[in-house]
Structure I
Amino acid sequence: MKNFLKITLMSLSLIAFTACDLEEELVSDFTSAYVKPAGGGGGPTYSAGATDGSSQRVSDNIAGAFGKLRSGSAGHGSYWSMQSVSTDEMLVGVKGGDWYDGGIWVVTHRHTVSSAHGPNGNAWNAQYNGINEINNVLAGSITANETAQLRVLRAFFYMRLMDMYGGVKVVTAAGQDPAQSTRKQVFEFAESEILAALGITAADVLAGTIDLSGSDLNTSPAKYRINQYGAMGILSRLYLNSKVWTSSNTAGTDGTARWTEAANAADWVITNGPYSLVTDANFSLPNLSARPASSGMNDPETISGVLTIGAPNNQDNPEIIFSIDFDQASGKGGMPFAQMSLHQPSQNTFNLASQPWNGYQTMEDFYRKYEAGDKRLGWFLSGSQKSSAGKQLVDWAYDDKATAEAVAADGEGVHGTLDLNYSPYINELEPDSWRQSGARMFKFRHKQYQNNDMDNDFPIIRLAEMYFNRAEGRSMAAGDWSQGLADVNAVRIRAGVAPFAALTVQDFIDESGREFIFESHRRTNLVRWGKFTDAWWEKTGAKGGSVGDPNKNLFPIPLSQIQAANGSLTQNPGY
């Protein structure tokens, strides 16, 4: 226990753990503020700027279309929730009378969602709202570059739809009501749109002879728009999932694999792009989560490396290729992660404008995948919680069962007390999930005095994914996971953990999960790896969950859409 706490203290700047050793020494690995120098592979200079993202914004005709990405991509009750709570990384426990919400999060966790499920319908609507906006803008007078960007963005929305629902209607102009396409046809449409914007063919990608001199996309580093690197990154993700997304069955077993294309597209981004994996040595930011020095909490003035990826001032992060612009001051809202995850008393840690909702918790088994010394443990809040003044917080909603059995089962020895202590252990999904249980989200760090909507930009494509895509593509194409060892270790080493001596499929699955937690990758990846229908904690047949049913690899098309379609939409199998 002491070793675990000490490692967490080294990587988690905000929490002073006192449960085991009041004299525990706070050790900081953070460096002073650093400005990435010009050069280094042609990369631009990156510095810590204001949280408003002005350094990444451009004036053009397509801001409204890109603004549609903010709907549900990093918030409660839509796309992000469906992609996260349905996996082995997140849950929303029913905490007595709180968070039952008609059972919607219980059935999401257990894969028993119905076609009337509200958040599922919200996710569908968010993607089509984006597509409709794009179609309207494309019908107007815009530049060739803006057209190319919107074609890629529309393809991205369709990638989300076919990932979640399979075959959908491909609408390319206002007022259309086409027939429902097969999933393979949606894939082919998305592929053709991205390739056209890049000015290349699928054969070019397969051969690795990628020449973008004829592309209408540019190489501008603005992260709130799609440049050549962002489009190629999206194409890499498309090809990585080709076998599933071109399959005629929900198990994803008879589609066409495009592993080499996925690897080649990712390799092009890594080789040609101005981006770099952030490390403690090459990128730091002011720590906007830090409590005042008078608190005695010794929060570092700067954060560096992996802790900057989701920071509220992450807009210039050199690892991020394409991201969603969130900014509370200018009304670019939709990311309330602090509200979604933190218990109410944690309002006083960050001086939040309103009380959090105490909903989302990290699955214990997933949290335990991180080993001691992993800097990514700083993406969680765990352990004893203190206020911005350094005072112990108490759980004023305390209702845990203070029994010997509870403490013994916990293994952390924190339940049955009034002190607020986020324990990785979670007793149950429902009906009485302990209010303090589960490590809480902190990858997208909470700024002091923030409103419900956060400033943290949400990465869609970042360089680490390109390393993983290249690793998986090359390994699967060769039937040899040693092909991906160097790429996985490059990401792993910067997290402060020892490199793998050899790479197995399970190593890759676990490492990918650790790296991309809270970024909406997990469900898509589990489906591709044939793992999404596996049993996990509180999702078993005994608990009423669905296990082993390949139909659950897709969500149901919302009932409201089926009814409105008058027979032109066919429901997915099993719903």
Structure II
Amino acid sequence: MKFEDIEVEDVDFEAMLEESFKKSESKSDLITGTIVKIDEKDNLVVVDIGGGRDANLALDEITDEEGNVTFAVNDSIDVVTMGRGRISHKAALSRVALNEFIAEYDEEQEYIIEGVVTKTNKGGYVVEVDGLEFFMPRTLSYLSSKLDSKGKKVKAVIVKVDKDKGSVVVSRKELIERDKAKTDEIVGALLESKDPVIGTIKKITSYGMFVDVGGMDGLVHYSQISHKGPVNPSKYFAEGDEVNVIALEYDKKKRHLSLSIKDANPDPWADIDSIIGVGDTVTATVSNIEPYGVFVDLGEDLEAFLHVSEISWDKNVKHPKDYLENNTDINVEVIEVDKEGRRLRVSLKNLLPKPMDAFTNENKVGDVVTGAVTSITDFGAFVKVGTVEGLLHNQEISWDKSKNAKSELAVGDEVEVRIIKIDKDAGKISLSKKALEDSPVKAFSQTHKNGTIVTGTVKDTKDFGVFISLDNNVDALIRLEDLHPIKVEEIEKGQEIRGVISFIDVNNDRIRVSVKRLERQEEREAMEQLNLDQDDSMTLGDAFGDMLKK
């Protein structure tokens, strides 16, 4: 037989109570006795209970919290006989209090009590409530007989009071079944209507919130709080707040009601195109700062992501927290609306003045400026000039090609450079340090020109030609087609090669030498010298002889 199959009307509480306490009632009569002896040494009080009988009472029962004895010899005292010569004053007080309670009991009123199980037997349990003892039959307890229930706190309703016999019967089952019926009624109404109802937040946890709806608690999981996605409930709500919720499902076995706040409110993504669009400027509240970016609340249950690269025009943003604080309002520009992915991206820097615009208003190509080295790479160094960064490429460090950014500079160094290129659309600036110095080729060009014969030492061989080192620390290129009659596979590093300068580009620091042209030039120079020699050897007779022949 199951507990729920037994109705309150089917139980003869009076018979059960009498059976349960039949033996104890005969030995627990309430009587008034007289104290004849108080023995503090043996913790004993001897009481004359009439009929020439004495009974023993523990001294503790008439001692207050401070250890003072509250009775004296010859004082009258109410006791209940417990058998074997034992009596109890506290039980008498409880019996008197119970009789007073029963006398004042109103049958038209419902009494719900909360007490502690103090005794148990086959028939049921004794529940003590503020010194009063009530009987709870086992069939009305919903307590397991296999477990020790002593000390358990229980809540029950008084179902029977017998004023003549001084008994009170309570039922825990009655309240539990009422709660179940009420729960079924509430859940049925919620699941059937699907209309939002107002609930009160009772407790907030890391995984969600418990919300009271009509006297029943349901869980709003953190994923069911906002259309923005899973959120930390403590950032948006406080205990005691009222919220609109909708019932999702009810697990009868676990008695678990699942609720949703987000489903009780319109989904902004259903009509996102009419709410917001790319290019819109909106006011947002910083809600969460991470190393990689910032989440901002746009209202309307919408959240957007501000990537770290969209915070400032400064490319060296170390952490967003250096620029923004939680719960502050900022203006941002919408740069992406992904309806399918339910994702919004915004930019803060798009609404800020572009450093490049300010830089180009104050500087132009050819200007000499001073900046600080912010980083060094394999291909050069980045130098911050004002609010912008420019690239100082390795080839612009020095005219000496053996020097580069890593060998000549360190982060934090101040350097003077010349602006050699500005790409405003791409936001790029090219700088040069060597442009502040005269080019070795320029100095070389003061004493050399096209056609000058030079001798150089082979430094390197490439697929397209041979580099040679000339005087004054300058290099020159002999292209493959200009090597003839020398064969490239016969050339060795350190070998000297003679040639003639065929091209000098001072602006780009380039010199080309040709062996092929040297051979022709030497032939031409030899012919010119021969002609000069022949002109010098002509006689006056030779000249007149030619004239006479005509």
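When FRET efficiency 1/(1 + (r/R0)^6) of positions 174 and 214 (r between Cβ atoms, R0 = 35 Å, to 0.05) is computed across structures I, II, the figure 0.75 traces back to I. Computed over structures I, II, FRET efficiency 1/(1 + (r/R0)^6) of positions 158 and 270 (r between Cβ atoms, R0 = 35 Å, to 0.05) reaches its largest value in I.
In this comparison of I, II, the computed figure 15.2 for mean count of other Cβ atoms within 10 Å over residues 150-157 is attributed to II.
Thinking only about Kirkwood radius over Cα pairs in Å, for residues 422-501 alone, which of I, II has the largest value? By Kirkwood radius over Cα pairs in Å, for residues 422-501 alone, the leading structure of I, II is I.
Computing helix-only ellipticity at 222 nm (-39500 (n - 2.57) for each DSSP H run of 4 or more, over all residues; to 500) across structures I, II gives -6000 for structure II.
Quick check: 36.0 is what I get for Kirkwood radius over Cα pairs in Å, calculated from one of I, II. Which structure matches? Working through the options, I get structure II.
If you line up I, II by mean count of other Cβ atoms within 10 Å over residues 294-301, the top spot, with the largest value, goes to II. Looking across I, II, the calculation of distance in nm of label points 7 Å out along Cα→Cβ at positions 78 and 470 that yields 12.9 traces back to II. Starting from the value 16.4, 51: which structure in I, II was Rg and Dmax of the Cα atoms in Å, for residues 310-373 alone calculated from? Matching structure: II.
Here log10 I(q)/I(0) by the Debye sum over Cα atoms at q = 0.07, 0.12, 0.13, 0.14 Å⁻¹, for residues 86-429 alone has been calculated and equals -0.39, -1.09, -1.23, -1.34, so which of I, II was it run on? Of the structures listed, the value fits I. If mean projected area of the Cα convex hull in nm², for residues 246-461 alone is computed to be 15.9, which of I, II is the source? Source structure for this number: I. Among the shown structures I, II, from which was the value 21 of relative contact order in percent (Cα under 8 Å, 6 or more apart) calculated? Working through the options, I get structure I.
Rule-based calculations on the coordinates, nothing more; no lab input. All of these numbers come straight from a predicted model, not from anything done at the bench. Cβ atoms are built from the backbone, for glycine too; each structure is taken alone.
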